[in-house]
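What follows draws every value from the coordinates through simple rules; no lab data is involved. It should be emphasised that the depicted structure is a prediction, and the values quoted were computed from it without experimental measurement. Cβ atoms are built from the backbone, for glycine too; each structure is taken alone.
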Structure P
Amino acid sequence: MEVFFTIALSSLALFYGVTMGTLVLSAAASVSAVAAEAVRNNKVDDDFLMLAVPAVIMWMLGPYLV
């Protein structure tokens with residue numbers, strides 16, 4: 001979880017700086033990535049979900065936090 005948080009925060013910090021919104025958005029993305037990987041599904045690969053779910057979460061929360 002720490003690695004995903006660091007990657008998300010550093011990516012957001014390049015464009016928006018380190019603010020409370022980018023910290024919250026990175027935390028939400030990292031928690032959703034770990035939760036998406038924990039779900040067992042035979043139809044969809046968990047590695048795909050680990051990238052797609054946080055992207056959707058950041059897309060939905062981004063305009064309100066950044």
Structure Q
Amino acid sequence: MQLIEDWRRERRIRRIASAMRAATLTGKPNLARAYWLDMKRECESRSSGQVKRIERAGRLA
């Protein structure tokens with residue numbers, strides 16, 4: 001069950017990152033910052049197992 005939650009969290013992070021980039025490119029810094037804060041919250045709530053899997057895959061320094 002945890003793997004499913006981790007997968008869903010990574011999908012949310014990717015969607016938020018995409019929206020943040022779009023807001024930045026369209027010149028909406030306040031909206032981009034709001035997306036950044038959402039992404040930060042999602043990244044901080046990653047499970048320890050999820051972080052270990054990401055590190056093993058070489059996608060997180």
Structure R
Amino acid sequence: MGKKKKRVEKVWCYYCDREFEDEKILVQHQKARHFKCHVCHKKLSTAGGMAIHVLQVHKETVT
């Protein structure tokens with residue numbers, strides 16, 4: 001008998017509905033596209049992390 005293929009469940013970006021093959025690629029996408037500081041261009045993992053970074057480092061609020 002042949003090997004049974006695993007069902008690969010795709011993950012998608014909450015912010016732009018783009019679909020990805022795996023979670024690592026999704027996280028890279030989100031850091032590059034959605035969670036990059038507009039002042040210093042630092043890439044962060046979450047929206048909350050970016051908001052805290054901008055507030056603490058640049059003394060601004062994210063809208």
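Tabulated data
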{"quantity": "Origin of the derived value 11.9 (Kirkwood radius over Cα pairs in Å; candidates P, Q, R)", "calculated": "P"}
{"quantity": "Top of P, Q, R by distance in nm of label points 7 Å out along Cα→Cβ at positions 13 and 29, largest first", "calculated": "Q"}
